[in-house]
Structure I
Amino acid sequence: MSQQKTRIHALELGPMENFIYLIEDCETRQAAVVDPAWDVDAIIQKADSLDLCINNILLTHSHHDHINGIEELLNHGEARVHLLKPEFEFWNNNLQKPVIHHGGDHIKLGATDIKMLHTPGHTPGSACYQIENELITGDTLFVYGCGRCDLHGGNPEHMFDTLKDMKHNLDASMVIHPGHNYSVVETSTLAEQIEGNPFMHFDNDEAAFINYRMQVHDKTRHDPYGPLTRQQMRVADLLT
C-alpha cells in the first residue's frame, strides 16, 4: 500500500462558521494554510501538534472573514502568500511581496502539487485549490449551495459560468471542501452536488440562474443546506 502523500485538515473558526484548511505534505512536514482567519493561535497550535512548518498561505478570495488572520500568521514566521492576479487587483491591498498567479498555475508544497483554478463569481479572482482528487472551494461552491454574488465584487453571470465549467470539466468523484460549514455535512463529492445542489440545475438558462441566486434563494432556503434535486425544484416551481 502506498503511503499517503497529502492530508487536509479542517478547522471551523469564527462567528461565520469558516473552514480554515491546513494542507500537510507528509514527506517534508511543510504546510499551507488556506484562508487564515479568526483564531490564528488555533491554526498554529494545530500545525504544532502535527509537527508541521507553515510556509505558504493560500487565499481563495479577499473578503475580510477569510483573510483577517494573515498579518498575525505572517508575524509568526516565514510564509509566502499566494493569490490570483484578478483578486490581487480587486483587493488593492498593500501586501508585501505576494506571489501572484494565473488560473492553471501549480504550487509545490514539498512533494504535494496544488493546482489553482480561477473560479470567478463571488469575487473577480476567486480561486479553488485542487490537490489530486480533492478541491478546496472557498466561497465558490458550498455543499448544496454557492457563494453570494451581491457582495462587493460579486457577479452572478460569472458564477453561472464557473459552476457550469466545474460541472462539466471536473471529475465527478472529486471531494469538495467548502469555505463555510453551511450544510448538513462538511464535505461532499462533486457528483452529489450535481445531483443535489440547486445551483447546478440550471444548465444553459443563465437568466433563471441569476434570478434564483439574486432574488429567490435567500428568501426560500436557509442553512444548514441539504440536497435539493432537480425534480424537487420543479415541484416547487423553481425550475422549468
Structure II
Amino acid sequence: MTAVAPGQATTVLLVDDEPDLVELLSYSLEREDFRVVTAKDGVEGLLMAQQEKPDVIVLDIMMPNMDGIELCERLREDAQLRLTPIVMLTARTGEHDEIEGLEAGADDYLPKPISPKLFLSRIKAIVRRNQRADAVSSPNLRAHDLLIDRERYLVLRGDETFRMPRKEFQLLHYLASHPGRVFSREELLDAVWGSDVYVVDRTVDVHVRKIREKLGSNYIETVKGVGYTFSEELKA
C-alpha cells in the first residue's frame, strides 16, 4: 500500500494488482494534482478506503484475496463509503460482467486497456459531476409517504430508513422531483450520470430495480418502449 502526503487535493484510491498500470495511472493523476493512494488487492483496498475516505475509488475486478465485486459490495455496506463513486477497471468487457459490476454498486465501468488520457478525463468528469450534485441546495423532498433527505442521502418512510448508494439516491430524487413525467433512459443517464460520463442504458434498469427492491415497485412505473416515471398516485 502506498500514499502521498495528505492535503486538500481530490483523493483517488487505485486498487489493482498490476504494478505497471497502477504506476502509469498514478502518474497521470498526480500530474493533474490529484492525491493518489493505492492497494494491490481487495483486502488492502478495503482497509485503505476505510482509512483514507477517498473521493473516488477505482478497482479491478480480478484480484487476489478479495475480488473487485466483493470489494465493491463491502464498500457499499460501509456507511462512510456508500456514496463514494466507484469505477470498475477491468479486462472483462462482456455485458454480463458490466451488469455484475453495476449490481455490486459500481457507478462507472472502464475496459482495459485504457489510455491514461481517457482515464483521466473520466475521473475528472466523475469529480465534476459529484461536486455539482453536492453543491445543489434544495429542501428535503416529500413524495407520497417518502421523505427524501438530500443532506443525509437517506430515504425515510415512517419508522423505516433506507440508505442508498449515491446514484440510486440521485435517480430516485430526480424522478420524484418530476412526478408523472416520463423520462427515457437516455434522459435519465444525462440528468443523473451526466453527458460526459459513459454508461450503458442498462445502467438505469439496474438502478431502478435496486430502488424497487428497497422501497417496493409502486413508486417508479415502467412505460413500455419509453422509459420510467414516478407515480403520481400510489397503487394499492
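The value 18.4 for mean count of other Cβ atoms within 10 Å over residues 110-117 was derived from one model only; which of I, II is it?
Label of the source structure: I.
Identify the structure, out of I, II, from whose coordinates helix-only ellipticity at 222 nm (-39500 (n - 2.57) for each DSSP H run of 4 or more, over all residues; to 500) was calculated to give -7000. The correct label is I. Given 17.1 as the derived value for mean count of other Cβ atoms within 10 Å over residues 38-45, which of the supplied structures I, II does it correspond to? The correct label is I.
FYI, it's all coordinate maths here, none of it is from the lab. Not measured: the values here are computed from a predicted model. Cβ atoms are built from the backbone, for glycine too; each structure is taken alone.
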